[in-house]
Every structure is written in C-alpha cells, then in structure tokens.
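Q: In the part that follows, the structures are each spelled out as structure tokens.
Any read-out appearing in this document is the output of simple, stated calculations on the displayed coordinates, not a laboratory observation. Quick caveat, the model's predicted, so the values are computed rather than measured. Cβ atoms are built from the backbone, for glycine too; each structure is taken alone.
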Structure 1
Amino acid sequence: MAKRKYWLMKSEPDVYSLDDLEKDGKTCWDGVRNYTARNFMRDEMKIGDGVLYYHSRVQPMAIVGIARVVKESYPDPTQLDKKSYYHDPKATAEKPRWFMVDIAFAGRFKRPLTLTELKEDPQLEGLPLLQKGQRLSVQPVEERHWLHVLKRAGFKE
C-alpha cells in the first residue's frame, strides 16, 4: 500500500470556500491551469490523501480546515467547454491536457491559521506555501508539516 501523501489546496473563499465544501460534502477541483499543479493531481494524488484547505486572496489568508482526496485524477471537462472561463482550445476529448481530483470535507479548524502565524513558526520551515514566490494552487506538504499544522489548530484526525 502506498504511503499517504499530504497537500495544500488554495481557493478564494468567494469562488469556493470551506463553507461551500462542508455544505456540499465533496467537490471536484476543476479549473487548475498550471502544469506543475496539474501534474501533482494527475500523477500523485491518491484516495485518502490529506488536504490542507487554504483561503487565498482574502484577509487574512489562512488554512481553515482539512479535506480528503476521494476520487483520483480524471479529465477536467471545463477544458472542452467553450463557454467556460477554463476552456482550452488545444485540449481534446482524446488528448485532454487538464485533470482534476475530487475532495471531501474532513473538518474545520476552531480558528484559521493565518499566513502570518505560519511564517512565524520555525517548525514550518520548508513548507512550500511559505517560500517566496510560491503561487501554486496545489502543492505538496511534508508529513511533519501536516502533523504540526493540525497540532497548532488543535485538530485531531
């Protein structure tokens, strides 16, 4: 059995918040148009992997809860939809370029862990989110960082 992996996924709360995920129970993570983020979803994310849910482009930006991967990679249909903001004219049904996974709500932190707090925590050194210029919407998280974030949030899996 493959070792469980951990991820951080960013979403703007006005687009799809943790509240939305909790209400819906699960969702597809569509619209990713960065090749590195796509490759993480397509090639590495597996059912059961943990996800830190991060609200971006809001003040304060923060990790607000967790989710789980519940469906592995499959083609993102928005790439073929000419009316979609995420349409890609180079993609075809036979040769899709963009992939997505499904995630399910797994819990909410009692209080958000803000980006400022995370940056001040020496135990989170090396967390990709905290690296200068890091803008990926899907990024890997080391197990030690995952466990520390959950501990800081007072969250038990």
Structure 2
Amino acid sequence: MIFRSPWPDIETSSGSISDAVLGAARRFGDKPAIIEGETGRTLTYSEFVRGTERVAAGLVAAGLKPGEPLALALPNCIKFVLALHGALLAGSWVVPISPLYTAPEMEHQIHDSGARFLITVSERAAAIQHAVEHLFVIGRQQNDCGSSQKLTQN
C-alpha cells in the first residue's frame, strides 16, 4: 500500500547539496555561521565559503576525482564542517569515521569504502597512514582541531 500526503509534492532541486548550502551562505556575509561549542570559536558565512572552496581546490589538486570516496576522521569541530563541504564541493562522497575508533576499525572502514583519501587529526595519522594513498593531517592545538594550523598532505 502506498501512502500519499494530502499536501502537494515538494519540488526537488537539480543542484547539489553544496550548491544549496554555499549559495545560501554567500547571502549572509559576515554573520556567524558556525560556533564551536567547546571553544566558542566562530566562523562567519564568508569564512565558511572561502574555507570550503580552499579545501575543495586542495583536494582536486591532490587528485581527488568526482564520485570518489574521501574518508573523514575528525572530531566535532569547525575543520570537520570545512572538510565535509570541501569534499562535497569537489564532487566526492564522504565516509565519516569516528576518530575514537582503533586503527584496525578505521582501516576496515577505509578499505570497505575504497577511499584513497583521508583527512584526520595528527594523533591518528601515524596509525592509519598506510591504509590510504593521500593523507591530509590537521594539527591539533587547544582542543579545536588546529584552528591556527593548516591542512597538510603527508
């Protein structure tokens, strides 16, 4: 049995989620977009758009192709949001992995997904770097995913 809503069908967009999120973000400029609960660090919509575009450009330059999986093992922080939307903007699909997993658990998820790319924190990088072709490490400082450090490729 098929159930139908009494309301009209919702129109769907032909664009990607990145188009929708970044399109909306561009309208709000310097208003706060993301506030990190633990640190209070704030990212404006403009900073969100620029950061997302930088991550996407870096991933594409490293060889990430549209339709490829990217493993993302980061704690809940601003860098997670930038990495997630940067990967989506680059055309990738994201494999979220808990950074609290053991190295074998992370490796299993990476191999199961076929991800060749991984973005993680420095504390997890050494234990899992052998499982991927391209490793991007976010340095950690003041428990905020490395707000003052760059995303570097190992």
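Q: Quick one: Rg and Dmax of the Cα atoms in Å, for residues 53-132 alone came out at 17.0, 47 when computed from one of 1, 2, so which one is it?
A: Working: 1: 17.0, 47; 2: 11.6, 32.
Derived from 1, not from the others.
Q: Ranked by relative contact order in percent (Cα under 8 Å, 6 or more apart), which of 1, 2 sits at the highest value? Mind dumping the intermediate values first?
A: Numbers: 1: 29; 2: 17.
Structure 1 gives the largest value of relative contact order in percent (Cα under 8 Å, 6 or more apart) among 1, 2.
Q: For mean projected area of the Cα convex hull in nm², for residues 77-116 alone, the calculated result is 5.2, so let me know which of 1, 2 that is. Before the final figure, lay out the partial values.
A: Working: 1: 5.2; 2: 3.0.
The structure behind it is 1.
Q: Suppose you compute helix-only ellipticity at 222 nm (-39500 (n - 2.57) for each DSSP H run of 4 or more, over all residues; to 500) for every structure in 1, 2: which one lands on -11500?
A: Numbers: 1: -4500; 2: -11500.
Attributed to the structure labelled 2.
Q: Out of 1, 2, which one gives 0.95 for FRET efficiency 1/(1 + (r/R0)^6) of positions 29 and 61 (r between Cβ atoms, R0 = 30 Å, to 0.05) as computed from the coordinates?
A: Details: 1: 0.95; 2: 0.65.
Of the options listed, only 1 reproduces it.
Q: Oh, and also: Name the one structure among 1, 2 that percent of Cα pairs over 23 Å apart of 41 was derived from.
A: Details: 1: 36; 2: 41.
It traces back to 2.
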